[in-house]
Structure 1
Amino acid sequence: MELGWGSSLAQESTSMLIVREGSHLLDSTPILVGSGQFTDRQTNPELAHSPMGIAAEAAKAALADTGIGHELAAEIDTLAVVRIFQDSYEKPRVATSFGRAENPPRAVARRIGANPTNAIYANVGGNTPQKLINEMAERISSCDVSVVLLTGSEAIRTAQLARRNNIELNWQEEDAGSQEDRGLGEALANAHERAHGLIAPIQAYPLFENAIRKDKGRSVDEHLLAMGELFAPFTDVASNNPFSFYGTRRSATELANVTKENRFICFPYPKFMNSRDAVNQGAAVVMTSVGKAKQLGIDPSKWVFLHGCSEANEKLLISDRVNLHSSPAIVANSQQAFAMANKTIEDIDLIDIYSCFPSAVEVACDALGLSYSDPRGLTLTGGLPFFGGPGNNYSMHAIATAIPLLRDDPQQYALITANGGRLSKHATGIYSATPLRGEWQRESNAKIQAQINAMPSPEFTEAPSGVAKIETYTVCFDKTNPVSGIVIGRLLETDQRFIANTASDESTLRKMMQDDFLASNGTVVSSGGLNTFTAA
């Protein structure tokens with residue numbers, strides 16, 4: 001199943017616009033010419049697709065969307081697969097006994113009849129789809145590559161169903177040929193952070209959320225409702241998206257109220273406010289140059305242009321962040337993308353903010369100067385908790401959703417933001433079917449990255465001792481009960497930042513949620529490399 005291309009009138013309008021602007025188009029200009037999505041709703045694991053099977057189905061839809069179909073497969077010289085969750089951890093979090101594709105790009109290529117020169121298995125991060133598009137646009141413009149297919153997927157729901165029903169699957173695939181495996185990428189936490197339980201995004205983003213709550217001066221109940229009001233419109237979009245995996249419309253109070261169904265995962269996030277990765281979803285895009293598209297006979301009504309793009313990383317360790325409620329990297333890289341496109345946020349018509357958790361949306365909106373209730377909306381798909389969070393590949397779905405909308409109205413511009421890790425790695429894309437003028441050229445992000453890296457961080461100590469105040473905190477739950485508390489704080493005497501745990505008894509942990517723990521001072525002690533904070 002794939003999204004429609006729009007009316008014939010819209011396609012004719014796009015073609016006429018490109019003809020009218022044709023004198024400004026260079027053959028080397030990179031364009032997106034196809035997009036496809038696939039959601040596997042098969043409930044019998046033995047009949048469902050493997051991860052690479054889903055990626056290939058999305059790729060087939062993207063090839064069909066170009067208008068010249070399967071014949072384009074033989075022209076693909078570069079095929080990149082976004083890394084699946086199973087391969088994204090040193091000790092796989094989504095471990096299965098089902099095997100794996102040893103060469104994912106070749107496994108997809110075999111299914112679609114391609115034999116690319118460049119077979120890339122990308123590294124970890126939700127920023128990866130947009131970062132790959134930025135990279136490939138640059139390589140297309142320099143004539144390094146010609147026809148590119150980017151795809152990605154997850155089949156986590158199928159794996160869960162198979163394990164639950166004691167069904168053995170065979171996902172092992174051995175495909176010969178070269179592979180550029182880019183590995184896991186940057187380390188996003190150190191041993192000290194991991195020792196205190198700061199391991200996965202579900203522990204990190206609640207720390208950002210409570211820092212935001214502190215910055216806005218809200219009570220717990222006020223902030224829960226504000227998060228519900230932020231995400232309720234996302235559920236509306238997801239409910240109307242045929243590719244959604246969790247498309248239930250919910251009110252702000254339904255999202256905010258903690259119930260048996262909507263239990264806390266890590267405070268202050270109930271279940272409905274967490275990215276949900278138990279999905280079977282894939283998305284893909286096809287890229288080439290204007291000159292190659294002309295040669296292949298791809299109708300100009302299919303062409304979408306990357307007008308602006310950029311990337312930047314935060315200081316990767318949370319311990320080193322300038323603060324815990326804002327993103328210098330989103331500010332810097334989005335400004336660079338807007339400058340490249342010669343646009344401002346007011347010129348944007350379609351917006352998809354990476355939405356794994358409320359804090360990711362709030363921080364991005366603040367960085368972009370967007371109201372949380374912007375009438376344009378903040379999501380095209382419905383967001384990761386409601387549309388679905390297919391691992392590192394979510395933003396490919398946002399881009400694939402934007403493409404037919406832009407074709408339908410060539411005057412519109414779309415903004416896609418992508419976020420990897422723990423608000424760690426960011427990429428931005430600005431798209432339109434309006435043709436580019438002149439040469440496509442992006443500026444290096446080295447300067448803005450150096451500026452971010454040079455920002456002063458609070459001094460950090462791994463062995464704090466003394467009276468301290470809380471910068472932010474979270475309480476982590478098992479299926480039903482709170483089990484641990486994580487605090488990031490500052491020593492009152494030196495203002496050094498530290499990370500610590502609290503006592504793990506249930507009364508302490510529930511008090512942390514019921515009282516305004518952000519206003520608490522206390523003491524912190526260190527023993528054997530582990531720190532413990534006790535409220536006064």
Structure 2
Amino acid sequence: MKKVMRRTLGAIAAGAILAAAGPALAQGKVLKFVQNGNLTILDPIWTTAYVTRNHGYLIYDTLFASDENNVVKPQMVDKYEVSPDKTVWTFTLRDGLEWHDGKPVTAEDCIASLQRWGKRDAMGLKLMDFVKEFKAVDAKTFQMVLKEPYGLVLDSLGKPSSNVPFIMPKAVAETDAFKQIDSQIGSGPFVYQKNESKPGERHVYLKNPKYKPRADAASGLAGGKVVKVDRVEIIEMPDTQQQVNALVAGEIDLLEQPPHDLIPILKKDKGVKLVDWNPLGHQFIIRFNHVVKPFDNPKIRMAALLAMRQEDYLKATVGEPEFYKVCSAAFVCGTPNAFDAPNGLLVKPDFEKAKALLKEAGYDGTPVVLMQSTTLPVLTNTAPVTKQLLEQAGFKVDMQSMDWQTLVTRRTKKDPADKGGWNILHTFSVAADILNPISTSYMVAQGDKSWFGWPTDPEMEKIRDAYAKETDPAKAKALAKAVQDRALETAQYGWIGQWYGPGASRANISGWLKAPVPVMWNIEKK
């Protein structure tokens with residue numbers, strides 16, 4: 001392991017920045033945060049990338065939010081009413097909401113924002129299937145009229161993670177959902193400083209002095225978003241050893257996701273503390289491209305799933321058993337919708353059966369393009385494991401390495417793999433995103449409306465619809481199992497293990513909230 005350096009060139013540069021910023025900022029009002037990847041895309045509806053979601057929570061606000069117990073609470077909304085037949089929802093915004101440019105937040109802003117989000121997000125897509133129309137009643141009040149009752153309205157509007165139904169100005173929200181926005185005006189607790197930000201180096205946010213937090217205490221993503229620093233800087237620092245060095249040296253204040261193999265260094269340093277800000281953890285994902293060969297063939301997708309062995313991934317990426325769990329349940333072990341996959345699928349590989357399926361399906365030996373992220377540390381070792389497992393099953397694999405943002409851009413392409421497209425990618429989800437069949441974006445099977453990989457399966461959508469309408473908990477649980485069974489039957493995608501990992505901060509930092517997202521309000525720097 002590399003020796004921890006107490007001083008780096010970054011510290012000298014940081015010192016110069018603080019000196020130039022003046023005495024107020026130099027005395028602890030600047031919060032320096034390193035995320036688990038670089039932030040290059042600033043539209044949290046266009047992408048599900050978590051670094052972009054984090055950016056969204058800094059500058060935007062939401063109508064509802066989930067507290068630390070996953071209970072949905074009003075956020076921008078002051079009050080709401082539901083008609084007796086459960087088809088008309090009326091929302092009234094609280095007082096004092098305004099955009100960073102000083103204009104008031106209106107009902108029409110909310111409607112346009114929900115409509116754009118509803119074209120990209122898994123829960124949004126399903127909600128919009130039930131929406132008949134939106135109506136602006138007055139400047140602060142709007143209605144959502146449903147075709148029939150829908151039991152997940154608040155769960156959808158209070159969705160905690162990607163894609164989050166952030167509220168944007170109407171003119172911005174009217175941007176095509178499949179094109180990136182070019183404005184960073186929000187109504188949230190921080191204001192983005194474009195002139196001070198430089199992608200690849202840092203992104204700068206100032207406290208929004210006009211933001212009016214809710215009166216209730218902060219809990220998870222809900223409650224009062226009280227900002228206790230003047231400035232937040234997201235520092236771009238891809239090298240994980242440099243990240244740990246910088247935290248130990250006091251050059252940064254927060255580290256979202258220190259690599260597991262370097263956690264022992266942080267445990268030994270008295271100036272650093274570990275923070276379990278996301279106790280539900282995460283899940284690794286393997287995703288196939290359904291619209292190009294060879295994974296347009298379900299038998300070839302199933303052959304790939306038959307080669308999966310979760311523990312190989314978990315040992316290679318996480319290492320320490322205290323931070324991972326072998327789990328064949330799609331909807332997260334330890335939660336109400338957890339069911340084991342049959343016959344050891346995803347846990348015990350069957351290479352001979354996989355080879356037989358490949359032969360039956362007519363696989364011609366063309367190499368499959370497997371994208372490997374080299375800058376998101378927790379994902380770096382997933383692709384090499386996949387390459388090894390698939391080759392044992394009879395696949396030929398072309399593993400192509402790239403930084404995470406290049407991967408995020410390339411995954412949007414539907415071209416054949418040899419024309420700049422792809423066949424397989426890896427990602428991960430925070431557990432809060434994947435607790436049921438509607439919130440789990442990988443379960444959507446609506447072709448072009450699906451998450452990258454674009455599966456189409458009317459039968460899957462029929463079961464998901466039934467789950468969305470079901471009010472009996474026991475029946476809903478059975479339908480959740482049916483969704484998982486269908487995903488495995490068609491080899492829609494694979495879930496390859498649960499893992500956990502603390503964040504890290506300097507010892508003088510307090511108030512990091514327990515939530516599936518690292519948020520910068522409520523944090524104090526003494």
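With semi-axes √(5λ) of the Cα gyration tensor in Å derived from the coordinates and found to be 36, 31, 20, which of 1, 2 does the value describe? Derived from the structure labelled 2. Comparing distance in nm of label points 7 Å out along Cα→Cβ at positions 57 and 449 across structures 1, 2, the highest value is found for 1.
Values quoted throughout were computed directly from the atomic coordinates according to the rules given, and no laboratory measurement underlies them. Please read these numbers as outputs of a predicted model, since none were measured by experiment. Cβ atoms are built from the backbone, for glycine too; each structure is taken alone.
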